[in-house]
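Read-outs: derived from the displayed coordinates by stated rules, not from any lab. Values in this document were obtained by computation on a predicted structure and should not be read as measured data. Cβ atoms are built from the backbone, for glycine too; each structure is taken alone.
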Structure I
Amino acid sequence: MAKKETVLLLGASPKPERYAHRALLALTARGHRVLPVHPVHASVEGIPCLKRIEEVKEPVDTVTVYVGAEASTPLARALLDLHPGRVIFNPGAENPALAAQLREAGVRTLEACTLVMLSTGQFTVETAP
C-alpha cells in the first residue's frame, strides 16, 4: 500500500472549476492529509485553511503549488524553513528561480501536474518520477 502523505496545498480555492480545488478533492479521496493554504478563505470543502505557511507545525511530505511566481517568490523563506520532501510546481505555477533555491537546500522539485500524477499512480514519493 502506498504511503499517505501530508500535502500542503498552496493556493487552495473553494471554486470547483479551479485545479487547486480539484486537487484537494483528489488528494483527500486518496487518503492524503491536505493542509490548504490561502490568506483569505477560512476553509475549503470543510477543511480549515491556514493563512500562512508558517502556521504549519508538522512535517510536510509534499507542497503542491497552484499560485504563480509573483505569489510564490515571496514565500521562499517559509518554504525553505518548512523543508518539505518535495515541491510540485503545477502548470502555470512554474517558478525556476524558487525551484533552484529549493534544490540548493536539498528539496526535490518537479514541474508536473498533481492531478495527472494522482490519476496515473505517480504521486506518492515511492513512485514519483
Structure II
Amino acid sequence: MAWANGLKPQTAPKSALGKVLHDLLEQWPYLVRYLEDGRLELTNNRAERSIKPFVMGRKNFLFCNTPGGAQSSAVLYSLIETAKETGLDPYRYLLWVLESAPKLAQIADKAWAEKLIPAQAPVKCKANG
C-alpha cells in the first residue's frame, strides 16, 4: 500500500479499518474529482431522486419480466429523464424521436441515432416553448 505522506500504516492491512483505508486511497482521485470541475456536484442525490419512481414501480411495468423488456424500459426511462434535465417536454421530445427515428434509420448514415439526442431536438420540444 503506497502512502502519499511516506508514513507507515498503523493498522493491519487485513483488518476492517486497513481495508477501508486501502479502498479510500484507491478511490481518492475519484472522490476529489468534483473539486477539479465546479460544474460537478458533491453528491448524486439528484440522479438518485430521478430514478426513484422507476425503481419503485419497475415491478408494475409491463414486459419488465424479460431482459428485452427491461432494456426497453431502461432506454425509454433514460430518454425521459434526459429530456427533463435538458429542459425538454418529455412527451413532445419522445413524440419527435418516434416520428423522426424511422425516417433517419432509412438513410445509410450509421450515426443516425446521434441526431435524436436532446441537444438536437427542435424548439417545439422545449418545456415552455
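As an exercise: helix-only ellipticity at 222 nm (-39500 (n - 2.57) for each DSSP H run of 4 or more, over all residues; to 500), calculated from one structure in I, II, equals -17000. Which structure is it?
II
Quick check on the output: 1.00 is FRET efficiency 1/(1 + (r/R0)^6) of positions 23 and 87 (r between Cβ atoms, R0 = 30 Å, to 0.05), derived from one of I, II. Which one produced it?
I
When relative contact order in percent (Cα under 8 Å, 6 or more apart) is calculated for each of the structures I, II, which structure yields the highest value?
Top value of relative contact order in percent (Cα under 8 Å, 6 or more apart), among I, II, belongs to structure I.
Compare Rg/Rh (Cα atoms, Kirkwood Rh) across structures I, II and report the one with the greatest value. Kindly include the intermediate steps, with their values, before the conclusion.
Numbers: I: 0.92; II: 1.16.
Sorting by Rg/Rh (Cα atoms, Kirkwood Rh) in descending order puts II first.
Of the structures I, II, report the one carrying the highest value of distance in nm of label points 7 Å out along Cα→Cβ at positions 15 and 55.
That would be structure II.
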